[in-house]
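Each structure below is given as structure tokens.
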Structure P
Amino acid sequence: MENDILDSLEDLGYTGEVLEGNALNAAVEDGQVTAAFTQIVEWVTLQIKQFCQLEETINAISTYESDAQNFLMELSSFLRELGGCPYKVFMEGSVKDRLQSRQDKLKLLDYLIGELSAIKIVANKNPSLLKQKNVENGQVSKEPSESETAGVLKAMLIALSFPKPPENITAFQLFSKLEGKVKELMSQNPELFGEALLKARLSEQQWKDVLEVNRILTEEYRVRREMLLKRVDVTIQSFKWSEKAKRNENKIAEVYQPIRQKLSSKSKIDVADILAARDDLTRLQKTSSGEARERTKCAINRVLIGKVPDRGGRAFELEPPPPEMPAFMKRVDAPQGGGRGGRGGERGGGR
């Protein structure tokens with residue numbers, strides 16, 4: 001089976017490290033899923049997702065145990081959305097017991113590779129069966145989808161009650177009409193829009209500096225978001241330690257995974273937000289002001305805590321601890337005897 005999987009991966013266009021030597025054997029060894037194994041699954045499922053327009057996504061793991069459990073939950077969600085998987089063991093039962101054996105890992109790869117091969121054949125012979133088109137030379141190009149910029153521009157035209165622009169209109173003509181319409185609306189309701197926060201015209205070098213600052217801040221907040229998301233994942237994992245939670249791992253995954261997938265570590269703040277910023281951002285409102293308190297006050301704020309006894313604890317009121325050893329003192333020699341000699345002394349003469 002291993003040789004068949006390697007041949008199929010190579011035919012499908014996979015170029016990962018598992019194609020070399022005995023890398024596949026190491027990737028599917030008994031025990032917890034390895035990073036190399038999850039990378040293969042991620043690549044194959046991404047191809048299937050693009051062909052079938054699926055929503056679920058599977059991400060390869062690094063080295064953390066929590067990442068492995070997230071991978072297994074994402075896999076079960078993906079297989080449920082894809083439908084028709086004959087191996088229920090990949091979707092049911094305890095998450096920590098899934099894909100522990102070498103045989104199960106090979107079964108999963110064989111199933112996913114078979115599905116991708118079948119989907120490519122169907123797309124090549126009858127593209128209408130899939131949400132794809134433009135099949136050439138066995139390579140399936142995804143049906144063009146609306147870009148984020150095009151979506152925002154379309155929403156802007158609809159909001160401004162513009163008719164559908166003609167096909168031969170240039171970008172300059174379109175944006176000139178948009179600018180005129182926006183200025184007209186702003187002049188009719190100046191109090192609703194305010195003034196632009198950035199009034200100066202920046203040079204080309206200044207815009208480069210702005211882009212660099214934005215890049216640094218984006219990377220900084222990406223790291224912070226990843227840390228927070230990791231804390232969320234670890235917190236959810238800790239909830240599963242109880243016996244009751246272990247019996248409901250699938251239910252927890254069904255509720256948590258859709259929410260977790262919406263949380264991204266990438267910041268959406270861009271340079272365009274600087275141009276869109278208005279001067280009302282410079283007016284900071286105190287959290288204790290009347291308008292803010294209308295949205296933040298609650299019944300607990302009216303509860304007054306009575307006088308509590310003084311529990312002390314001030315450092316200057318504490319007695320110093322007794323010394324562990326007596327203070328060092330210089331040794332004093334015993335006093336020496338004078339000229340009186342021993343017993344009898346000078347009285348020792350005869351009578």
Structure Q
Amino acid sequence: MPSSSSGSHAAMIEKAKTALYLRCSENPDHLYNQVELSALGVVPTKDANDLMQCIQILTNEGRFKLLQTDTSIVWKVVREEDAAKYKNLSADEALVYNHIESAGREGIWTRTLKARTNLHQTVQLRCLKSLEGRNMIKSMVNVKYPTRKYFILSTLQPADDTTGGPWFTDGELDVEFIEQMSAQIEKYIFSKSFVRVRPTASKKDKMSKTQAEEMRNKDLQEKKAPLNVRDTLLPMPPGHMDYPTASEISKWVRGSGLTPVPLEESQIRQLLDILYYDGRIEKVMGGIGFKAVRRPIGDDEEGVGNGLTEAPCGRCPVFNLCEEGGPVSASNCEYFKTWLDV
């Protein structure tokens with residue numbers, strides 16, 4: 001009789017365990033404490049020991065995950081496909097994997113992992129190597145602490161605040177990508193900030209055939225440089241309220257196909273801040289819109305000039321005040337001696 005009784009009890013536990021897992025799977029994101037699990041009423045004996053036995057079996061099978069909150073111990077149901085990962089893991093590997101999984105997209109530092117698992121360094125390294133070999137975890141670079149070794153689940157993408165977002169590649173700032181995207185955004189804002197007007201051809205008086213041939217022959221004999229005719233750019237009228245906003249610019253970037261990397265509006269705002277502080281765009285419409293700034297065409301460096309401009313007098317800002325006996329004169333000019341020595 002005792003053996004028959006123990007057999008029926010084991011069958012009851014097996015049935016209750018399955019029922020408990022199915023009921024909890026109906027709300028997979030919920031964290032259950034012991035009182036809530038008991039309230040489900042799936043253990044027919046209403047015995048707390050039987051309930052804890054079911055919970056322990058599910059935990060050992062990897063179908064329940066044990067978690068610690070600020071106030072109590074709770075359990076979270078694990079999907080069947082995820083629970084299957086634990087079946088072939090040793091106890092140490094399951095412990096390491098569980099802590100890495102709990103870290104989420106932030107990842108976990110190996111030293112922090114060692115403190116939480118309390119495993120020997122050699123054991124932890126062996127577990128990490130085994131899990132990485134099974135493609136269950138992967139290493140990641142945290143731009144805040146580039147010298148530290150971090151691990152994350154292989155199915156997750158690291159959080160932007162740990163990788164630096166799209167502006168970092170392999171943990172290093174991608175300056176070229178930032179400059180290219182900034183230039184394209186500036187070009188788009190420029191197209192929305194000015195009206196391009198094509199130059200119109202000047203009206204010429206009618207001439208005879210003889211006059212036309214004489215002008216043609218004269219042009220052929222003279223070598224003339226081609227005219228450098230540029231389109232006229234006119235600013236938008238005062239009160240214009242159709243300058244692009246950060247939201248509109250973000251929408252344009254997503255639809256332009258400039259980059260396969262998805263960029264959020266907050267990341268586009270970072271590029272806009274760079275352009276703004278570089279003096280390449282202005283904030284308008286109460287800081288909501290953005291307007292491009294026209295920059296001078298040509299070289300910023302001063303040219304050689306001619307004989308007059310090479311001499312101090314040719315570039316003197318007080319040239320009109322220069323005379324003998326006055327505050328400024330050629331005899332006491334401090335720049336003349338330097339120029340003559342050259």
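Some points to look at:
- Value -0.59, -0.86, -1.10, -1.26, calculated as log10 I(q)/I(0) by the Debye sum over Cα atoms at q = 0.08, 0.10, 0.13, 0.17 Å⁻¹, for residues 75-282 alone, assigned to which of P, Q: P
- If helix-only ellipticity at 222 nm (-39500 (n - 2.57) for each DSSP H run of 4 or more, over all residues; to 500) is computed and equals -16000, the structure in P, Q: P
- Of the structures P, Q, the one that 13 was derived from, the read-out being relative contact order in percent (Cα under 8 Å, 6 or more apart): P
- Parent structure of the calculated result 17.4, given that Kirkwood radius over Cα pairs in Å, for residues 195-290 alone is the read-out and P, Q the choices: P
- Entry that produces -0.66, -1.11, -1.15 once log10 I(q)/I(0) by the Debye sum over Cα atoms at q = 0.07, 0.13, 0.14 Å⁻¹ is calculated, selected from P, Q: Q
Throughout, read-outs are computed from the coordinates displayed, never taken from laboratory work. Being a predicted model, the structure only gives us computed values, none of them experimental.
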